[in-house]
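What follows are several structures.
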Structure P
Amino acid sequence: MIERKLVVSPDGDYCPVRATLALLGQKWVPHIVYHLMPGKRRFNELARDVGGCNSRTLRDRLAELEHLGVVSRDIVATMPPRVEYELTATGRELGEALGPLAGWGSRHMADQSNGH
């Protein structure tokens with residue numbers, strides 16, 4: 001869970017910018033949201049799409065995102081049962097908010113990756 005000190009300003013008031021950046025600053029969270037934007041994914045599909053995230057960390061991030069109302073988890077009654085994850089309306093809104101950040105990065109950070 002996100003620590004309280006990461007979501008309050010120096011004067012002790014709740015700060016929505018700090019809270020959002022604390023969430024997105026957790027490793028793998030932006031990747032998870034990005035890869036859920038197209039729609040439902042099973043755990044193993046998501047793990048493959050995100051790439052490099054160990055299963056325990058992915059499970060923990062998904063549980064936190066579910067707790068925050070960003071992701072919903074659905075157990076599909078098949079044999080064997082499977083679990084699907086998808087963004088809630090809140091999660092889709094967060095994913096859409098990442099779009100302008102990606103655009104900014106493309107415009108202003110792309111040269112950084114090329115060694116310029």
Structure Q
Amino acid sequence: MVVVPSEWVEQFGIVGLEALACSTPVVGSNVGGIPEWLKDKKNGLLFERGNIQDLKEKIIFLLENPEKAEKYGKKGRLMVEKRFSKEKHIKKLIKIYKKLLSKNTSLLDSI
């Protein structure tokens with residue numbers, strides 16, 4: 001497992017996504033962008049920021065329940081493949097670029 005014990009707001013928290021991409025379960029704090037990709041009891045476990053007891057319980061739960069840990073890891077990998085694949089990222093970038101270019105026709109004329 002990978003533990004992401006952020007106490008301060010992170011915009012996204014890429015380390016956890018990298019872990020999920022490797023089918024590794026994640027325990028992360030419920031702060032910032034982490035809950036956007038870490039869904040409690042679906043693809044990992046969230047704990048209350050700063051709550052050491054809650055964090056401890058979540059870690060122990062995964063250690064004592066390897067089948068759940070494996071399930072969360074597999075579901076995490078599927079989520080990463082579905083939502084954050086390279087292809088999906090490139091499509092989003094192209095959409096942004098097209099939108100920006102359409103707002104500035106002088107840029108389009110120079111292409």
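P, Q: which one has relative contact order in percent (Cα under 8 Å, 6 or more apart), as calculated, at 24?
On the way: P: 20; Q: 24.
Answer for the origin of the read-out: Q.
By the measure distance in nm of label points 7 Å out along Cα→Cβ at positions 31 and 95, tell me the structure among P, Q with the highest figure. Walk me through the intermediate numbers first.
On the way: P: 1.7; Q: 3.1.
The structure with the largest value is Q.
Upon calculation of volume of the Cα convex hull per residue in Å³ from the atomic coordinates, which of the structures P, Q produces 100?
Working: P: 134; Q: 100.
Here the read-out was taken from Q.
Taking distance in nm of label points 7 Å out along Cα→Cβ at positions 63 and 79 as the criterion, which structure among P, Q has the greatest value?
Numbers: P: 3.0; Q: 2.4.
Looking at the calculated values, the largest one is P.
Can you say which of P, Q returns -18000 when helix-only ellipticity at 222 nm (-39500 (n - 2.57) for each DSSP H run of 4 or more, over all residues; to 500) is computed? Let's see the in-between values first.
Values: P: -16000; Q: -18000.
It was calculated from structure Q.
To which of P, Q does the computed value 2.9 (distance in nm of label points 7 Å out along Cα→Cβ at positions 7 and 103) belong? Numbers along the way, then the final one.
Details: P: 2.9; Q: 3.9.
Clearly, the read-out refers to P.
Taken together, the values in this text are just the output of simple stated rules run on the coordinates, not laboratory data. Small disclaimer: the values here were computed from a predicted structure and weren't measured. Cβ atoms are built from the backbone, for glycine too; each structure is taken alone.
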